[in-house]
Structure I
Amino acid sequence: MIGLMFAIILLNLLALIFVKNLTKNQIVHIWNFTIAFQVCFDVIIELKLKGYWYFYKDKVEYLGLLPHMILVPPVNMMFLNWYP
């Protein structure tokens, strides 16, 4: 949990410091698409394929939302910023 919080803070700071080529509109679109794609993927895996049965069968892991909503979008921002 401490490592997750450290990674969230570090990657968000790095994304805010180093992302210079993207406009604010593009950043908002990257965040929204990333979160929407992650949610769609997780719903398909969970409900259709029963892929996450090995964690908690009847519970929702709310801590699992942190990496999807706060950790992955800055990584996508940095990738798209440095993409040729």
Structure II
Amino acid sequence: MEVEYFNFNDHVESVEWIYQLPAGLVSEKIDLRYNSVNIKKEKNGYQIYIGPKNPNDGGDGLLINLDNNLKLINYVVERIDPTPQIERE
């Protein structure tokens, strides 16, 4: 099975912001088997969200805010709890 990656080099002009984050938090390539990536252009820059492919299973999400020059403004790590499963009789 071939692994599909989201490569930030293919989607943004610079990846220097990755190296402004704590080491190991984000890499230039994201494994799409387990994660989803969303990049949104905002008035004052960009918002990048990296989260679990299936949020119902829980996991960690990362919201990254960049300015128009792709410099890191801030980031937030969130813990997503799994959706409770309802037992049926």
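Each value in this text was obtained by applying a stated rule to the coordinates, not by laboratory testing. Since the model is a prediction, treat every value here as computed from it, not as a measurement.
List of remarks:
- Among I, II, which structure scores highest (criterion: relative contact order in percent (Cα under 8 Å, 6 or more apart)): I
- Answer label among I, II for the case where helix-only ellipticity at 222 nm (-39500 (n - 2.57) for each DSSP H run of 4 or more, over all residues; to 500), calculated from the coordinates, equals -18500: I
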